[in-house]
1. For which of the structures P, Q does the calculation of distance in nm of label points 7 Å out along Cα→Cβ at positions 104 and 176 return 2.4?
2. Thinking of P, Q, which structure, once helix-only ellipticity at 222 nm (-39500 (n - 2.57) for each DSSP H run of 4 or more, over all residues; to 500) is computed, gives back -13500?
3. Ranked by percent of Cα pairs over 12 Å apart, for residues 48-87 alone, which of P, Q sits at the highest value?
4. Suppose FRET efficiency 1/(1 + (r/R0)^6) of positions 168 and 200 (r between Cβ atoms, R0 = 41 Å, to 0.05) works out to 0.75; of P, Q, which structure was it derived from?
5. Among the shown structures P, Q, from which was the value 19 of relative contact order in percent (Cα under 8 Å, 6 or more apart) calculated?
6. Given a value of 1.55 for Cα Rg over 2.2 N^0.38 Å, calculated from one of P, Q, which structure does it belong to?
7. Where does the value 2.8 come from, among P, Q, when distance in nm of label points 7 Å out along Cα→Cβ at positions 56 and 72 is the thing being computed?
8. To which of P, Q does the computed value 57, 40, 22 (Cα extents along the principal axes in Å, for residues 152-263 alone) belong?
Structure P
């Protein structure tokens, strides 16, 4: 009874894991197909961990660039940055920052790095949504003796039409895009079904190792939504075996990998299943006890 119950619990947990992965795949395409939407759930995760003080400094620095306030920028930047080339580029940078107030400003990315030569550095990427486009500003801070200074600043602006051209949308599917969508969905379903079988069938040696092998995809084929560019990453290992992604100010990308683990499982691993043993009864003579009667 206990063994039967454990088997049912294992099936339920395995089904929940596989269904949640596939549901995440579908939800991303249906509800949040664009990383440029300010309501994308990833922004909430990034903003919970970003250093708030540096985020405010990045917003303030962008406002100073728009105002072309050279004195204030000099006070907040490292000396090596405040050269003649940067001063010449300042009016160009200011021109790309819209005059109106953005509808939303989200923290797109942030990261901290350290090197023995340059020391610590923190990079903040802000995404500002306007009526006619999206502005990305990248501000890199380095730690000085008393405060953080800006060591690099750059911006990139996409018009609404450019954003539309790089974002996924069901109403702009063409035969090639449909093909990659079908292949990506099929590979993911094949991998998840194989993973479910591996986790629920008893008697497979090294079951958890097989499960990890099945979940991973090897080598990678990328298809860019914007212009149909296809490139191949030979040395790649990742999870899941197929999916999609999009960096800021870049094209939506479908990717496909080789489900080597799932293929080998059906061709080799499933046949290693141990059969349940049977109790041996042959060759044992039953003992017969007879009671002696009295005459």
Structure Q
């Protein structure tokens, strides 16, 4: 399926303008491809929410609907502003960039020992042979395309987070330091000189999205016994993340987390029950349909009894 076209160039330009707020791309693609790539990568994080509500809102009594989204479903969720998990957002970014004339590849990444992430490499952006990481979604801020033509990147500070990339043993590592939110439950962190390894990505990629289907088919399937080590964290949380104005806003279960003007995160408990949580979703994530949020929250409440320590 390497020749599949999710977006035409006209659709991609319109999406970039209307949904991402990236304008005059036609001209910039001829004169400032790196800057255009930076802006598209950033806008995916500032204009679209990283979240698992589409997954969690599926009917619990019908396991057939707990599945990987189709490419058409990904497109509709992106166009509507619903967003999605990294698979949806980075796959959509891949097809947007492809439609705009970038030479792009999808690459698999391992988080906490499992291949649960996919990211995007763009090649020949400013000159022949260069490679940039276009990380549209990992649940953390990455407000730029990252040049990979060196063994270790500079240290970046975007929003609340300090991070960098390095190559080791033929892989690409993403590392966090100041502002890191830590590992999921029961996962021991891997540290390198005080930096936590967030993911390890393959340095080679593919233009065929179907190569990722088998592993993500398994990841999206719901498992009733959530203590099962095969379950992903996104079957066990109610989570939304976005960075409007490059400032983080998160809802994580019963917590609202806001980035203040100093770049620090402040946590506000949502102890008023489901209605308070849903009100926070309406206020901070208005693109999420109300009924989707309500169903996802109800399903999380049911799942919570299996996943609580």
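1. Values: P: 3.1; Q: 2.4.
Derived from the structure labelled Q.
2. Values: P: -13500; Q: -9500.
Checking each candidate, the match is P.
3. On the way: P: 62; Q: 57.
Going through P, Q one by one, percent of Cα pairs over 12 Å apart, for residues 48-87 alone is largest in P.
4. Numbers: P: 0.75; Q: 1.00.
Label of the originating structure: P.
5. Details: P: 15; Q: 19.
The value was obtained from structure Q.
6. On the way: P: 1.55; Q: 0.96.
It was calculated from structure P.
7. Numbers: P: 1.5; Q: 2.8.
Going label by label, the one that fits is Q.
8. Structure P accounts for this read-out.
Each value in this text was obtained by applying a stated rule to the coordinates, not by laboratory testing. All values derive from a computational prediction rather than experimental measurement. Cβ atoms are built from the backbone, for glycine too; each structure is taken alone.
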